[in-house]
Structure 1
Amino acid sequence: MKSARARGCSRLVRVGMVALALSAALGARAQATPDNGDAATGTTLSLSARKVYEQARSQLVQIRTVLKGRASQTSVGSGFFVTADGHIVTNFHVVSQAALKPERHDLVYVTADGREAPLTILQIDVLHDLALLKAGDAATRRFDALPLRPTSRALAQGERIYSLGNPLDVGFAVMEGNYNGLVRRSFYPQIFFGGALSGGMSGGPALDQDGQVIGVNVARRVDGEQVSFLVPASFVGALLLRGKDAPPLKTPAYPELTAQLTAHQAELTDRFVAQGWKPQTHPHYRVPVPADEFMRCWGGSEVSRTGGLDLERSDCVMDTHIFAGEFNTGAISVRHESYDGSKLGTLRFAARHAQSFRNESFTRLRGELQTKPQCQEDFVDRAGLVLRAVVCLRAYKKLPQLYDLSVLVATLDQPSSGVQGRFDAQGVSFASAQRLTRHYLDAYSWVK
């Protein structure tokens, strides 16, 4: 099966962790730009934005990951104080290096007026990309904290939002935008922020006009303008309640990461199986195409101009992926291609059909992260519809009992036409892999 991504598929990127090399490159460009002072006081911002920034400036911090025992920083992001006792919230992906490799990395925070102090990690929430930190100087001082907007105060469509952070490591700034509701098809709730987020702003707060936190900067779409995303503040409150009195994480956080991903894959499997399949997806077969509840499906067709192979394609992917340190996981994708080789004849079609089946790859991550694929091939009879099926599993080396699953299927009943399908699930348990495989294969049948 030719693996071409459908046009319009999600291009979602997280906006934190600006590499130092990028900052240096931007620094050279900045020398040729007139200095207009603090980025938050530009003439294009409204009076409300200036007021919000000035009120929140003392609660806003830059978070730096530095090599242990050295002054060199490896990445930067943003964060903000949520308690007077020195608790700071940011994104998990901003502090992931320190969380997963604490023997190599330390964390420090830097305020807008240049004060610097070490940080420790108390708790992580990888499913919503959050982390709760504690300031190293909390025993000797009190802090200004940003209040969370009460969940009883619902946001209105079009309400102004002010996103704060340190974009591209060039200085603290405020970006003005609008609330556009929750993101459709997101597996976990996310706020659609109609404003610009840049690298380095991840983990910074998004505030309403009263200076209350309504969300946390997390990601943006690179294939659109002013399309950004926030983690709702309700998850910040839950994380703070769960972790404010927790002891610091001093060892690699892989056990906690594994536990949260295990809970995620169980919920993902239940919801995916429960939503079922779309009806009437092919004129001759029942082909598994998922509903649009938390997946996005795109289709296309290619008609041969030279009397060759005609095909139609359906490609369904999740916008939601879970960041696990060095890779993304926790998502499902489904695709199929329908082939019409009547112009080729039986022998030429069979050769092309088989070659396309062999083009598939089952290796996604580097060898130090994942085992080699273990595959089994068999023939499955679905009430007279014979399928050739290959099932492959690849284990995560640092996330015990979690696997990537791939199922490849080809119909074998027609001499010059047929369907090939592929199902992929990332970061699932062995039991969930079996359940999802049965659910996928059982979806194939004749159209009566």
Structure 2
Amino acid sequence: MNRIENKNKEYFSDKFQRTALQVQEAQAKLITNAAPLTAEEVPLNQSYGRYLAQAVYAPHPFPAFNRSSMDGYAVIAEDTEAAGNGHVVWLEVAEVIPCGAVASRDITPGTAARIMTGAQVPAGADTVIKLEATESRVDSGITYVGIYTPQKAGEHITPIGLELEAGAMVLPEGKLIGTGDIAALAALGVANVPVRRIPKVAIIATGTELLEVDEPLAPGKIRNSNSPMLEALVREAGGEPVMLGAIVDDLDLARSKVQMALENYDLVITTGGVSVGDYDIMGDLIREQSGEMLFNKVTMRPGSVTTSAIRGGTILLALSGNPGACFVGFQLFARPVIGLMQGAAQPYLPEWTALLGAEYKRANSYTRFVRARLEIREGTVYAFPAAVDESSVMVTIKDSDCLIVIPPDSGQLSYGDKVTVLKLPGEIRG
């Protein structure tokens, strides 16, 4: 788990009577309420990117039979002991075994079987000699194979159960199903895969200043970039986003829409309206509602005003309206919740150690999560902080593939200093 250490003291706000929790404390409160959703079965070809609801065990060994790994001849190794030093051992070719066929007879001393790659090795044979190391002749209508060197038992045979024994665990519960997992499930005949239900995540933006993406700019207005970003982030985390649009700073309207979302969806995420301004309605809304307040301030930058509560058993997560803070808040809190609802074994962003690619001078009283770009140089991972990392800045999100964790009161950091980074999903682009 990525529970970032933070030694800050508690801070308070008169308006919301806010007590700031450390990041790991806020995450812990969410974990308690992010229960896995019900299980369902889906066809194998629809299971990619889903989380296993239960462990999968091998119903049979794999391979299920002794398998030839070469085109050649299945023989008894002892029959080849006299080969070498100019002496050729000739064995009668009893039959030809193509891939997918089964031999009609056992291999007995003095006989061999022509066999193809992947075919089942016939009983009696204990080794396969590759085709290039033999020659053949026909005498009186009978085919013989000539062998020039003695063979060891077990050569070029993949034994039964080499990869998996019957009953062995193939995939654990909570595994995110990838391409290799699909191959394993198919090979073992798992046609229907037990997975967790995909959480439906409602997304609501607040702010009278917001325009839709297709609307022309107007004085004092900005386009709603957070909602499309959150929609993509929810999909990336494995959830199903439900876009409920943007609402003006009207408490009654917000109350109605949020309540509807809480009653119909597995998780509700809002963006905007959680600061201390006169028109920040989400803070007022969460305070007035009955239910459990999980937290309403976190010792982090950006996004210290991130707020969460439980209403009717559903998690309400209110993120900052500032794009940078909204993005970071999602990664630290919404992503693990969506993962845990699907039973993810590893719901948090992975922690790496990297070297700082440029000095970082900014003072921090809270833990700061700095958008950054990773680059590999001569086998070493470097993290380059974004030049502009203000909470309100949106553009640097697109250039970031990690978050550098800057502890509070860490002072100036220099090029080459070791830092902890949270790796964002996707490939390193640097």
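Just so you know, all these numbers are worked out from the coordinates, no wet-lab data involved. Fair warning: this is a prediction, and the values are worked out from it, not measured in the lab. Cβ atoms are built from the backbone, for glycine too; each structure is taken alone.
So distance in nm of label points 7 Å out along Cα→Cβ at positions 139 and 219, computed for just one structure, reads 4.0; which one of 1, 2 is that? Computed on structure 1.
Upon calculation of Cα Rg over 2.2 N^0.38 Å from the atomic coordinates, which of the structures 1, 2 produces 1.11? Please report the intermediate quantities before stating the final value.
Numbers: 1: 1.11; 2: 1.42.
It was calculated from structure 1.
Among the shown structures 1, 2, from which was the value 2.4 of distance in nm of label points 7 Å out along Cα→Cβ at positions 83 and 323 calculated?
1
Structures 1, 2 were compared on distance in nm of label points 7 Å out along Cα→Cβ at positions 291 and 331, and the highest value belongs to 2.
Have a look at 1, 2 and say which one yields 25.4 for mean count of other Cβ atoms within 10 Å over residues 211-218, as calculated. Structure 1 accounts for this read-out.
From which structure (1, 2) was FRET efficiency 1/(1 + (r/R0)^6) of positions 259 and 299 (r between Cβ atoms, R0 = 35 Å, to 0.05) calculated, if the value obtained is 0.40?
Numbers: 1: 0.40; 2: 0.70.
Considering all the candidates, the number was obtained from 1.
Of the structures labelled 1, 2, which one yields 3.3 when distance in nm of label points 7 Å out along Cα→Cβ at positions 67 and 339 is computed from its coordinates? Considering all the candidates, the number was obtained from 2.
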